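Next come the structures, one after another.
Derivation of every value follows stated rules applied to the coordinates shown; laboratory data play no part. Computed from a predicted model, the values in this text were never measured in an experiment. Cβ atoms are built from the backbone, for glycine too; each structure is taken alone.
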Structure 1
Amino acid sequence: MEQPMQITELKPVRVVPANFGPLRGANANARITGPCGDTMEFWLRVEDGRVKRAMFTTDGCEASIRCGSAAAEWAESKPVEVVAAVTQADVLAAAGNIPEDSKHCGLLAANTLKAALATLKPT
């Protein structure tokens with residue numbers, strides 16, 4: 001009789017955030033590579049002076065993913081003036097518990113979000 005398989009090691013599962021990936025119909029977009037080597041890209045759809053939708057990608061670590069996702073969620077429905085003033089502290093507060101040695105990911109997300117907004121094309 002065949003023995004049931006035993007699991008001896010569980011590997012972490014990376015969950016892909018719902019706001020991860022390119023955004024069709026975006027009218028603003030920017031990509032920045034940070035000093036740590038992580039690259040982040042944001043796509044925004046801005047209508048009537050507000051960010052209606054924000055999506056991002058990164059090739060970085062878990063903290064980079066969390067910060068990018070948090071920044072995208074934070075930006076949605078906000079006026080462009082508020083989003084243009086986003087800070088590292090805003091992103092880190094939205095992301096939650098980011099390790100000290102990964103807090104630079106919050107700055108990368110904030111800078112990339114602002115850079116995307118700066119490319120806004122009129123609709």
Structure 2
Amino acid sequence: MNFRVRQDELTYLVNEAEPSVLFVGSRYADMVRSVQLQLPSVKHFISIGGEGEGMMDYDELLESGSPEDKTFAEVKDEDIAVLMFTAGTTGFPKGVPQEHNAYSSYVLSNVDPPDMEAPAETNLLVMPL
């Protein structure tokens with residue numbers, strides 16, 4: 001999320017994305033608390049950085065679990081991995097979904113190869129505007 005997001009924009013973006021869990025950095029804790037009731041899809045607010053009064057604490061959640069509790073979701077190539085928002089130059093931004101297949105291809109084409117002898121490549125990536 002844009003670090004300059006305003007309260008009305010944050011409310012709009014979260015409601016467009018419809019997450020059931022929202023991770024909240026300390027910089028946004030007060031803002032999110034003030035609009036919590038306007039975010040009906042969010043069932044769990046998780047504070048990162050300890051500023052989230054009335055929210056679950058991320059570090060405490062990690063400590064409370066055990067290795068046996070770890071599960072990994074099964075995803076399909078066509079499942080949405082990322083919801084990117086346009087710049088919103090003519091109004092509020094619009095969500096552009098990126099499927100796992102496309103997003104993982106992007107990530108894999110932009111990481112350094114583990115083989116240092118591998119030839120260097122140049123990649124052009126065109127993302128939604």
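Of the structures 1, 2, report the one carrying the highest value of mean count of other Cβ atoms within 10 Å over residues 34-41. Before the final figure, lay out the partial values.
Values: 1: 16.5; 2: 12.8.
Result for mean count of other Cβ atoms within 10 Å over residues 34-41 over 1, 2: largest is 1.
Determine which structure produced the value 27 for relative contact order in percent (Cα under 8 Å, 6 or more apart), calculated from the coordinates; the candidates are 1, 2. Matching structure: 1.
In terms of distance in nm of label points 7 Å out along Cα→Cβ at positions 42 and 82, which of structures 1, 2 is highest?
When distance in nm of label points 7 Å out along Cα→Cβ at positions 42 and 82 is calculated for 1, 2, structure 2 comes out on top.
With volume of the Cα convex hull per residue in Å³ derived from the coordinates and found to be 174, which of 1, 2 does the value describe? Label of the originating structure: 2.
Calculating mean count of other Cβ atoms within 10 Å over residues 58-65 for structures 1, 2 picks out 1 as the one with the greatest value.
Which one of 1, 2 has helix-only ellipticity at 222 nm (-39500 (n - 2.57) for each DSSP H run of 4 or more, over all residues; to 500), as calculated from the coordinates, equal to -8000? Traced to structure 2.
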